[in-house]
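Multiple structures follow.
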Structure 1
Amino acid sequence: MTAIETLSQILEDRYSCRAFLPNSVPDADLTRIVDTARHVPSWCNAQPWQVEITRGAATDRLRNKLQQTVLAGTPPTPDLAWPSKYTGDYAERRRTCGFQLYDAVGIEKSNRAGRAQQMMRNYAFFDAPHVAIIHSPAELGPYGAMDTGGFVTAFALAATALGVATIPQAAIAAYAPLLKEHLGISDDRLILCAISLGYADKDAPANSFRTERATPTDIIRWHDT
């Protein structure tokens, strides 16, 4: 298999895992994931990404604190502004992904309580044994966030190559003040996302579907003159 074929296979194998086994990932593998992901490009080689990774009781403490905060009705306070709206193809892809998940776990689209319960699974990290909180310096603004997005992608691909499942989550990053206080992250950092990770429960219905991808024709506009 050529290098591009290997990379393509890893990209195709990666998916957002929504049900994890309780088994912890060895520290050596977690370190290797970061060691691999750190080679992504960044503006002026700033390498703005930093990662907090929980394990064992620390994961459970954060999971419990986050769930309590959400259930108490605390409003989200993300460091990055959320999308103002989804239109056109973006809205359709978002809707399709949601319907695929609800169909997989047997939730009727009209079942608001069931959908809310499934949403709460985000804050339980889908039972993952680890969660990584990804942040960058506020002073680098959108470009620091963009660079760190490349790190997030590389992190997920490196994990996939090691047989470790992931799901990047904006829902958790929405509670940035809680994360900063709980994990001792300074206010001069932007919480960008969380990545729940561990070993996939391959028999779980929530892991039974895969999202579609736009084709190169949908993405590329060629310019010759």
Structure 2
Amino acid sequence: MESLIPTLAIWALPVLLAITLHEAAHGYVARHFGDPTADLAGRITLNPFRHIDLVGTVLVPVGILAASTMLGGGGILFGWAKPVPVDFTRLRNPKANMLWVAAAGPFMNLVMAFGWAALFAITLHSAEHAYSVPMLRMADAGMQINAALMLLNLLPIPPLDGGRIAVSLLPGRLAWQFSRLEPYGFPILLVLLFTGLLGAVLWPLIAWFRYLLAILFGF
């Protein structure tokens, strides 16, 4: 428990920002392309309390962190917020605009990963002070959670963002057939998670992305 509390303190802000801003980005882009549903629901906001899901934003990440702390790490940290309501039929060009609405969330995670990487590099190359180590750990956590959420959501499994991007890009009939997988998307993810296949796919991608950040930001 003593080691879990500092871990939660380090990870809380990166996880909260990664999950909530991901969802807000979907709503903002949907509004840009003609669907005001998320805006009318008050979901295009930086207020995290409008996006927090008790299970996905709190219990699941805390549970993974607790298990990783006790077992010595190894789990992929992820979570989710309340899905931003999007009415794709209200988009000006539903099939084409769906791509940009879906891609907005992972793109926001990419931007945040770059931001945390910049903070890591600045802290690493600055004079050491009392907050150097906590800032480095928090920046490292920010890169990790945003890399995991970005790459997880880009998997071509409906209703993940990658699945919606695939539906947008596929030709009409094939897109419709592929979209019918959506009710089975979460069970498919659970199977991949508990069989270890999800980690086998994501860990190398996360490692390569972290390596790219290290090259770009000089650490």
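Every number in this text was worked out from the coordinates using simple rules, so none of it is lab data. Keep in mind that what you see is a predicted model, and the values were worked out from it rather than measured.
Which structure, out of 1, 2, was helix-only ellipticity at 222 nm (-39500 (n - 2.57) for each DSSP H run of 4 or more, over all residues; to 500) calculated from, if the result is -13500? The read-out was computed on structure 1. With relative contact order in percent (Cα under 8 Å, 6 or more apart) computed over the structures 1, 2, the top value is the one for 1, the highest of the group.
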